[in-house]
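Peer 1: Please find the structures below.
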Structure P
Amino acid sequence: MNNILFRTEIYFESINKYGEELCGDKVEVIKTPEKTIFVMADGLGSGVKANILATLTTKIAATMLKEGASVEETVKTIIATLPVCKVRKIAYSTFTIIEISSNGKCSIIEYDNPPVFFLREGRVQKIPVNFLEIEGKILKESFLELKKEDLLVVVSDGIVHAGIGGILNLGWQWENIADYLEKVIKNETKPAEIVKLLITITNNFYLDKAGDDATCAAIKVVAPNRLTVIAGPPANPEDDLKAVKCFMENKGKKVVCGGTTAQIVAKILNKQLVTSTEFIDPQVPPAAHIDGIDLVTEGVLTLAKTLEKLNNIAEGKIQLKELIHHKKMDAATRLALMLYEATDITFIIGSAVNPAHQNPDFPKNLSIKQNVIGSIINILKKMGKFVDVKNF
C-alpha cells in the first residue's frame with residue numbers, strides 16, 4: 001500500500017422527486033487498491049421503475065468494470081439488460097462512469113447526463129471530449145491526468161433543472177452551477193460539505209418539492225493518509241517486540257489503544273508513558289502520551305465510544321465540521337476523526353484477552369474488545385477505507 005500515489009474521497013446525496021418514496025437516481029462506488037470505479041445512473045422517469053433501471057445500470061457497470069470488462073462490453077450489456085417501457089417504447093438509463101487509477105489516470109464515460117465538472121486550483125476546467133457510438137447510442141469519452149486536490153463533481157439533470165418554471169425560468173443551468181462551485185471551493189474543500197451545499201440550494205430552488213430526482217456527487221483526489229492502530233497485547237508475550245516493530249515500521253500516524261499495550265510500546269521504545277487524570281468528557285477515559293506516538297488511549301471504553309461516533313457520522317447524526325470543531329476533543333473524538341480522515345488503516349490486534357473485558361456469554365477466544373474493533377473495521381470498510389489487519 002505504500003506505493004500508492006493517490007486515493008479518492010467521495011460523498012454523494014440525492015433528493016427524491018416530490019411524492020416518490022424511491023429515488024430514480026442511483027450511485028455505485030467500488031474501491032480497490034488499484035482504482036476507484038464510480039457510476040451514477042438516472043433511470044427513465046421516476047419512482048420504482050426509474051429506481052430499478054438506475055440500480056441495474058450501476059450494478060452492471062460497476063461489477064463488469066471491476067472484473068476488467070471494456071466500456072463497449074459494459075454498455076452493450078446494459079442496453080441488452082434493461083427492460084423496455086411499454087408506453088414510451090424506450091428503456092434506458094442515462095449514466096456517468098468514472099474510473100480513477102491510483103496513479104491519477106482518469107477516464108470518464110457519459111451518456112445523456114450533464115457534463116462532469118472538473119475543478120483544479122479553484123477553477124472549472126474544460127474537459128476534452130471524444131464521441132463513441134455503441135449499439136446506436138452516442139457516448140462521450142474523456143481522459144484526464146489528475147493531480148492531488150483535483151475535484152470532480154457529478155450531477156443528475158434534476159440538479160441542473162432545479163427551479164425551472166418556478167423560481168428560475170430555465171432552471172439552475174450548468175454554467176451557473178460551475179460559477180457557484182468556483183465560489184464554494186474557496187472556503188469548502190471537503191466533498192461532503194460541497195455536496196451538502198449544492199443539495200440544499202437545489203432543494204430551495206424546488207421549494208422543498210423537487211420536480212425530479214436530483215443527485216450530486218463529489219470526488220476528490222487525495223494523497224494516501226495512512227494510520228496504524230495497535231490495540232491489545234499479543235497472545236504470546238514473546239511476540240511483543242515483533243508487534244511493536246510492525247507498528248513502528250508502518251508509515252503515517254500512529255495510535256496506541258489500551259493501558260497494557262501502551263506500557264509494552266513505551267518499554268520497547270524506551271520512552272516514558274505519561275498518563276493524565278484530566279477527564280475532558282466524563283464518559284471517555286483521559287488520553288496518555290508517548291513521545292513519537294500521535295495518540296495514546298485507554299482500551300475498550302474509548303474504542304466503544306469511537307465506534308459510537310463513527311456510527312453517528314455514517315448515519316448523518318454528526319457532521320464532519322461539527323466533529324472537527326468539537327470543543328471537547330476527548331480521546332474518542334480524536335480517534336474517530338483520525339480514522340475518518342485516513343484512507344489506509346492498519347490494525348495490529350493483540351489476541352491476549354483481558355478477563356475484565358470478557359463477556360461470559362461469548363466464546364473464550366472472543367472478547368468485547370475484539371468485537372468492538374471488528375465493528376469499527378466493518379464501518380470503516382463501508383466508508384471506503386482500505387483496512388489491513390494483522391493479528392498477534
Structure Q
Amino acid sequence: MLILTVFAVAVISIGVSSCKKSSSDTPTPVIILDGYYVKGAATAYTDFNDNAMMKAAYNEVLNPVTAASTLRSSLLELYIPVKAGAGGFNIVQVAGSVRKTYGPGSDFAKVTPTTDEPDSIWKGNLTESTNKFTVAQDGLYHVIIDNVLGKVAISWVNWGLIGAATPHGWTGSTAMTASAFNLTSMTWTISNLTLTKGQWKFRYTNGWKIVMDTNEVQTGGKKGVKVNTNFGYKVDSILPGGDNITNSVQGIYTCSFAYTLGKGYKATLTKTADIPPVDYSTYQMGIIGAVYLKLDGTQANWDENFGTSVPVVTGGTTYTWTYNIPINAVGDFKFRQGTDWSGKSIGYGDVTMAGPAAANFSDDGGNFKVSVVGNYTLVLKIDAVTENYTVTATKN
C-alpha cells in the first residue's frame with residue numbers, strides 16, 4: 001500500500017468569545033496534519049483532507065523495494081483521480097499555521113519521456129503559485145514532488161501487466177481495462193488472461209519509472225532520484241518497485257488492480273480455467289547474461305545469447321536443453337527464448353536447482369548468479385504437464 005509515512009500533527013483551533021458558553025457553543029477543532037496536500041475543484045476535495053495528503057516514496061534508483069526499504073522523505077507522491085477542465089488543483093504545504101500553495105510555473109510542460117518513463121508526463125520546477133494544474137482528460141494521475149530538488153511531475157496512469165508470464169513477454173504491456181471515471185476509486189481489470197509459469201509485474205502507461213534527477217549521489221554510489229511506476233513483490237502485498245511477481249501455475253486468469261484514494265492499491269488474481277500443456281518443441285532457448293565470451297571473443301553483457309537451440313523431446317511432454325558453457329566471470333544470467341525478451345525467460349526463482357555444482361548458483365533479483373568460474377554443463381528441463389523447471393549444474 002502507499003500509506004507508508006506519518007507526519008507531525010498541527011492543530012488549528014477556532015476560538016469564539018461570548019458572555020456565557022454552553023457545550024454547543026464550543027467549536028470543534030479543525031485538525032490538519034503537517035504535510036503536502038492535493039486539493040481543488042477537479043479532485044474529490046476542495047479543502048484539506050487526509051486522503052489527499054502526499055506520502056513519502058521510494059527512490060527507484062535503490063530498487064528492488066522490500067518491506068524493509070527506506071523511504072526518501074523529500075520525495076512525495078499521490079495517485080489521485082482528476083477531472084479534466086479549468087477547475088484544476090493545487091499542491092498546498094501545511095506547516096503549523098503556515099500555508100504555501102504550489103501550481104504550474106512557466107516551465108511546467110509535457111515532456112518527451114526518457115527511456116523507461118511512462119508515455120504521458122508533465123514536469124517542471126516546484127513553483128509557489130495559485131495557478132491551477134489542469135489535465136485534458138479525466139483519469140487517474142500520479143502527482144510527484146521532491147521538496148529538496150524543487151521538482152514536480154504529473155503522469156497519466158493506465159495500468160497493464162508485463163513479464164515473461166504474460167502474452168507479450170518483457171517487451172510490451174498487456175493492457176487492462178479501466179472502470180468508469182470516479183473521483184475516489186478506480187479499478188483496472190482483465191479477464192481471459194493467459195499466464196504461463198514465470199515472472200511479471202504491474203506497470204502503468206508503458207513505463208517503469210519517472211526521472212526527477214540524474215546527479216544526486218545515493219547510497220552505494222548510485223546516482224539520481226526516480227519514482228517507481230511499476231508494482232511487484234506479491235499479489236496480496238503489492239509494493240512500488242518490488243521484485244517481480246512469480247506465477248507458479250499456468251492457466252487462464254482474471255486480474256484486477258483497484259485504487260481507492262486514501263487507501264492505496266489492492267490486487268487480485270484468480271485462475272478461471274486450465275490450459276493445455278505448452279508445446280516447447282520449437283522453443284529456441286539460450287543463455288543470456290554477463291558470464292561468458294561472445295562469438296567475437298569479447299565479454300558478453302546481456303547482448304548476445306549463448307548456445308541457443310531447440311530441445312530434445314522425451315515422452316512427448318518433457319523438454320531438455322543442454323549447454324556446455326565456459327563461465328569466465330562471476331555474474332548474472334537467465335535462460336531466454338529467441339534473441340529478445342518477447343518470448344519466454346527463466347530466472348533462478350522459476351527453477352529447482354540440482355546437480356553437484358548447484359551450490360555455485362544463487363538468486364540475484366530473479367537472475368541466476370554464479371559465484372565460481374569454470375567450465376559447466378547446465379541442463380534445463382521443462383516438464384510441460386506439471387510446468388516444473390529443473391536446472392542441473394555440473395562443473396567439469
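Peer 1: So mean projected area of the Cα convex hull in nm², for residues 51-234 alone, computed for just one structure, reads 12.0; which one of P, Q is that?
Peer 2: Working: P: 14.7; Q: 12.0.
Source structure for this number: Q.
Peer 1: Looking at structures P, Q, which one was helix-only ellipticity at 222 nm (-39500 (n - 2.57) for each DSSP H run of 4 or more, over all residues; to 500) calculated from, given that it came out as -10000?
Peer 2: Working: P: -10000; Q: 0.
Structure of origin is P.
Peer 1: Oh, and also: The value 52 for percent of Cα pairs over 16 Å apart, for residues 195-242 alone was derived from one model only; which of P, Q is it?
Peer 2: Working: P: 66; Q: 52.
Among P, Q, the structure yielding 52 for percent of Cα pairs over 16 Å apart, for residues 195-242 alone is Q.
Peer 1: For which of the structures P, Q does the calculation of distance in nm of label points 7 Å out along Cα→Cβ at positions 67 and 291 return 5.7? Intermediate values should be presented prior to the final figure.
Peer 2: Details: P: 5.7; Q: 3.0.
This value belongs to structure P.
Bear in mind these aren't lab numbers, they're just calculated from the coordinates by the rules spelled out. For clarity, every value in this text was computed on a predicted model and none was experimentally measured. Cβ atoms are built from the backbone, for glycine too; each structure is taken alone.
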